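See the structures that follow.
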Structure 1
C-alpha cells in the first residue's frame, strides 16, 4: 500500500496494487479518491493517475488544461502534445474531457486545482486567423525551468503562416514578465 502524508490518518485511501510499480522513484502520492464506478483517482507529485478498467494512466500536471468540480463530479480536460515549433514550443490539442463522479468528499479536488494552477507560470491567449491558442509557460515537476506550450483553439492549425513566429514573440514576452518580477 502506498504511503500518504499523515494529515488525516483515519482517511487513508486504498490505492490499487496495479499503480504501485508504475510510480517513479521520486513520485510521492499526495491523496486518492474512489469514484462511484470503482475507478480510483490518485494525485502524485507528477500528475493525476486514473486507475480504471483499462489500467492506470497518468496525466502530467503540465498537460491538464482544465479541472472543474460540480456536484462531486470532477471534469478533467487533458491535452496531448501533437508537435513542436522550431523554438521548441510544444503544440498541444485538448483531448475529450473526462468526468469522474467521486464516491465521497475528498481533498483530491483541492490538490488537483492547486497542482494545475501552480504548473502555470504565465499564459496569454493569442488570436490568429486559422490558428490561435493559449501560449503557456508551464512548470514540469522534476525539471528545471519553464516549458513553452501553445494549446491550439479548436480547429486551429499550427502551420498557418506567421503563427509560429507570433507564438514565439508572445512566449518571449511571457518569459520577460515572469523573470522581471
Structure 2
C-alpha cells in the first residue's frame, strides 16, 4: 500500500509539474499595406495592429487608413487564429470596430450643410505567414471588408427646409502584404 501511494504521489506530481509550465502571452505587431477593390476605383490601405498572442490565438487593437470612396481612419479590435506548419502558418482573422472620416466631415454651403459620419467597420479573411527570423514573419492576407458611412444633407432655409440622409454600405475585397514581429 505504501508503494502504491508513493507511486500515485510521483505520478500526479509529474503531471502537476507539466501543468506548471505555462506559456506567457507574447506581444506581436502586424503592419501592412495593401489595396481595396470594389465598384469604385482601387484604393490604398495601411494598417497597424498590436496585441498579445497566446496558444495560437492573437487579440489586438488596430488602426489604419482606408482610402476607398471616402478617406477614413478605422479603429478596431482584431482576433486571429493561427494554424502552425513547419515554416509557414495559415491564419483566419476578423476585425470589428468603427471608423472616422479623415477630412471634410462637415461642409457648409450657402443654403445647406453636408455631414459625413463613419459607422461600422468589419474585415474578415484568411492569410498566410512565412517565417523570416525566429521572431518575425512576412504575411499576406485576402479578405472582405465592410465599411458603413452615413451622409446627411440638411437645410434650415426658411423657404425650403429639408433633411436628406444617405447610407452607404461598401463591401470590398482587400489584399494586404506586411510584416509581423
Structure 3
C-alpha cells in the first residue's frame, strides 16, 4: 500500500436533528463494491467492525469492534467490543439499516448508497444519540471510519484511527 492519506480538516458529519448525525462521503465505486464493504464481515472489519449481518429485515446484526486493527495507530486502553442489533431495512445495493444497542440506549444506523458517475455517495444517518459527548464521539467515529474506508478503496495505507478520531472529536466539539 502507499503512504497514509493526508489528514483533511473537512468535517463530513453534521447534526441534522437533536439526536441525529448524518455523514456524507464520496467513495470510489462501483456501488456493488461499496455495498460489499458494508455488508460482508471481513471487508467491513477493514474499516469499521466485523461481525455477521443476517441480511433480511429482522435479521441479527452483530458488530465486533477492534479499532486497534484498523491502522498502525493503537490505543492500549481500548480493546474489542461487541454490539448487537437487528436489521430494520434492506434494499440491496441501496439501503441497509440496523439497530445498535449501546449502554446509553438503542440507536439506529442507516447506510444509503447513491451512484455518482464512477463514484458512490455513502450517506450514513445515526439516530438515537441523545447525549452530547456520545454524538461528538460518533461524529468523529463515522468520519474516521469512512475515511479509512476511502483509504482502503483507494489502495492506500489507512489513516491512523485513534489520533485522527481525537482530532476530529475536538473539531466537532468546537463546532457543535
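Any idea which of 1, 2, 3 comes out highest on FRET efficiency 1/(1 + (r/R0)^6) of positions 86 and 118 (r between Cβ atoms, R0 = 30 Å, to 0.05)?
Working: 1: 0.55; 2: 0.10; 3: 0.35.
By FRET efficiency 1/(1 + (r/R0)^6) of positions 86 and 118 (r between Cβ atoms, R0 = 30 Å, to 0.05), the leading structure of 1, 2, 3 is 1.
Out of 1, 2, 3, which structure matches 0.50 when FRET efficiency 1/(1 + (r/R0)^6) of positions 78 and 166 (r between Cβ atoms, R0 = 25 Å, to 0.05) is calculated?
Numbers: 1: 0.50; 2: 0.25; 3: 1.00.
Going through each structure in turn, the value belongs to 1.
Sticking with this one: Between structures 1, 2, 3, where is Rg/Rh (Cα atoms, Kirkwood Rh) highest? Don't skip to the end; give the middle numbers.
Numbers: 1: 1.01; 2: 1.26; 3: 0.93.
Largest calculated value belongs to 2.
Now for a different question. Can you spot which of 1, 2, 3 the value -9000 was calculated from, given it is helix-only ellipticity at 222 nm (-39500 (n - 2.57) for each DSSP H run of 4 or more, over all residues; to 500)? If you can, show how the numbers build up before the last one.
Numbers: 1: -5500; 2: -3500; 3: -9000.
Answer by label: 3.
Quick note: the coordinates plus some simple rules give every number you see, no bench work behind them. Everything quoted here is computed from the prediction, not taken from an experiment. Cβ atoms are built from the backbone, for glycine too; each structure is taken alone.
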